[in-house]
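Below, each structure is written out as structure tokens.
FYI, it's all coordinate maths here, none of it is from the lab. Values in this document were obtained by computation on a predicted structure and should not be read as measured data. Cβ atoms are built from the backbone, for glycine too; each structure is taken alone.
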Structure 1
Amino acid sequence: MKAHKGYAVMIAAVASLGGILFGYDTAVIAGSIGFIEQHFGLSPALVGWAVSSALLGCLIGAMTAGRTADAIGRKKTLIISAVLFAVSAVFSAIPPNFAIFILARIVGGIGIGFASIVVPMYISEISPPSIRGVLTSFYQVAITLGILIIYIVNYYISTLGDESWGVDVGWRYMLGSEVLPALLFFLLLWAIPESPRWSALKGDRSRSLGVLSKITGSRKEAEGQLAEIEQSIQEERKAEEGKLLEKAWRPAIFVGIGLAILQQVSGINVIMYYATEILNDFRIGSGENAGFFQSMLIGVVNFLSTFIAVMTIDKFGRKSLLVAGSVGMAVFMTTVGVMIYMQAINVGLLLSIFGYIVCFAFSWGPIAWILISEIFPNRIRGKVMSLCIFVLWLSNIVVSQTFPMLNENTFLQQQFNGAFPFIVYGIFCLLCIPFAMKFVPETKHKTLEEIERLWSKRGTDWTVKTTATRK
């Protein structure tokens, strides 16, 4: 039993390296944006564009990743994403002008878009039901680890010279450092198998059975799982895909899109992208590199808190953690807004940010990705995940693009002392509570095929009435 689970853990760990690159690429801008702003002489709108340009690539990646993964396989799509990460790292570090910088960031964003869909999809398809929640949460752990690593790297680079050195050279080192994890990801991907569910979908029964046998540790159990997968595929093919999307799967698509939007409008990536600038603007701490150091602490809190989900998700379930996290996020984000409004700029503000990060890290951080990768049937999983993640990145763009404008708006500054965006995010966190309670199903310990049947039984009833799980 331990041996075959060990094989699944190894596969999931390698695939999760895509999450490290995801976190690395999205958070590298937090430490470098101040230097980039000065180097290129950017307006507030262009600062927002520098931050959100990678997200345009994420949209492109999200639109194409599902179909690409369905056409050429999950593994090959991940290999392409590793190449895109490496290319982006090189050219974003040595751009001759701002336009080339933006283009390089968009290329990296396409890599993120690919990874954000295919990594959780791949892990959910290779994981035994009893530990699928744990293994899929590896992805969010990897994202937070990537964020932590780049925060540490950014802090270290910031200590190598003064501010003028950072404006001329330092930001280039920060962005270029991503090439190393990209190359590691590229090399390790060759050691993992193709998804057994994708192989079955393409009619490669022998390869699918071989991988399932290694994962389950039992040829007999593997044959049973493969039979269930093949039956599910046959049932899906009997129905027209358009009808699936129009009727039976509307509630699932609604939940997937809702998870994507609410995860982003909770404000998490404002903290991650602008952490250094926020902490410097509000003068939390002292010293030239205080903002870098404290954003590194945010990375540590984010990384460690994600393990709460890893340890509890297959015990307490997805739904209960979402609800608990939503309550905490609403309380702490609202507290951040109130403290900024009252100009209570002290360690309490930093601790409130930490509290918000903890609550997000064990709930909406990993669980939104897990559920989006679980709740759709094999045949349309790639396409519908692309839709959900497209919406996720679109929401991310809106939030990250509007934050600098809201934060620097003269009228809002006069009325709210810089607190307005954080109060808005707190309200969205509050809305997460009824959404999780009313619409999100419990999927712990269910096979992907059992989850598919769960939606079929619900029909057009979008609300949740039961949370029964497989023992």
Structure 2
Amino acid sequence: MKNKIDKYFKIKEKGSTINTELLAGLSTFMSLAYIVVVNPAILSEGGINKSAVFFATIAVSGIFTIIMGLKAKLPFALAPGLEMDAYVAFYIVAVLGFSWQQGLAIVFYSTLIFFILSIVGLRGKIVDSIPNNMKHTLAASVGMFLIMIGFKISNMVAFEGATPIGIGDLTGQGAITLYIGLAVIILLEKILKFKASILISIIVMAVYANYVGLADDMQGAELSMEMFSAIGSFWTGLDVILDPRSWAPILILFLVDFYGSVAKIIGLTVGTNIFPEKGSEDKKIKGGLMVDGFAALTSPIVGTSSVTTFVESSVGIKEGGRTGLTAVVIGVLLLACLLLTPLIKFVPVVATSSALIWVGLWLMPKGMIKIFSDNTEIWDRFKTIDKVILCLMLLVVVLSFSLQYALIIGYGGYVVKQIIDKDKKPNVYLIASLVVLIIGTVAQWLT
């Protein structure tokens, strides 16, 4: 049996062992297990049944992580992106007023574009044509959006409708819950070097939130037929495409997933022997991207936001995971989480605030915030104009609680930059994205 496993995954060939792959899978699972708690807590704020989101999260993540291991034979885990969850629940539904079914339909359209471009082979060309610094500013804007949501649900930023108007309650129970969560993450991850820091912080915050009464009105989660209630629900919202207000969110979700997946799949393998054979890199990357794209397309159909390659896969790779066996282990452990369904009702959304803020900070360009990386190579590549555009985008997110306004600033800034730089022709993909964003935004103003 061991010989068959070794032969199928080419474990020895990649300098690994079965035990190493098993340990790598367990390590990665511990580092990303928080998503099975955070995703239901966040999307249930948008109206989706918590049990249904929990089932969808585990089913899609577990099954496609196993497929990533068996077919693409890569040590990558897939799960719903935290940035997608937050954008759907706190902007598409809460701010724009779309129903959660329409929200899932918007996710579906964004992933459909994503999948089609993957099939026809344009995905790599488009990604390569976008300036690297712009990709980092896009990620940073998403990170700031997550940070603002973390402050919002802990009541540390005051809102009037959907607009931030000032500092909120910095000493209330929501804020104290956040402080506790961040302290736990910093202690475990940065001092003790423990892999499950985010998950443990959520558990600690949930216990405290229940103790002080912040979880009294929580929606429950249980093993019942309600777990399947969101499957296919996106179908009733497909007519949302006729509403121009949906165009900007579709594009934003597409862009975040589109650029992020390629960057993560390539970035996770840098400095490893995951692609040891000559000519295998392009083939394996394409295989990984196809699994990633199909997983993303399936997600809204089942009832969750887009599933993507999780950057926490780096934890298992650092532990020596080099083959698809690592992913298979992660997928099996994710599916086993279905047994925890009754416990999810004890996790209020406020218990996720520290995770949102920590992940948001992590999305900033490496080297910009020294606590996350001593390597300043990415930040050092930022020219003055890049830093100005980045600061403007972050400021717009803080003042408007809107990603699309920030992206208009960012895309517009880089289009102008390319026009000024006479050695470069304006990027047609940037211009097209900017036009769609502007049309969608104007439509939102007029309705």
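Here are some notes:
- At a computed 30, 28, 22 (semi-axes √(5λ) of the Cα gyration tensor in Å), which of 1, 2: 2
- For 4.3 (distance in nm of label points 7 Å out along Cα→Cβ at positions 13 and 141, calculated) the corresponding structure among 1, 2: 2
- Structure responsible for 28.0, with mean count of other Cβ atoms within 10 Å over residues 37-44 calculated and labels 1, 2 on offer: 2
- helix-only ellipticity at 222 nm (-39500 (n - 2.57) for each DSSP H run of 4 or more, over all residues; to 500) derived as -27000 - corresponding label from 1, 2: 1
- When distance in nm of label points 7 Å out along Cα→Cβ at positions 21 and 117 is computed across structures 1, 2, the figure 1.6 traces back to 1.
- Test item: relative contact order in percent (Cα under 8 Å, 6 or more apart) calculated as 24, pick one of 1, 2: 1
- Comparison of 1, 2 - label where distance in nm of label points 7 Å out along Cα→Cβ at positions 45 and 421 is highest: 2
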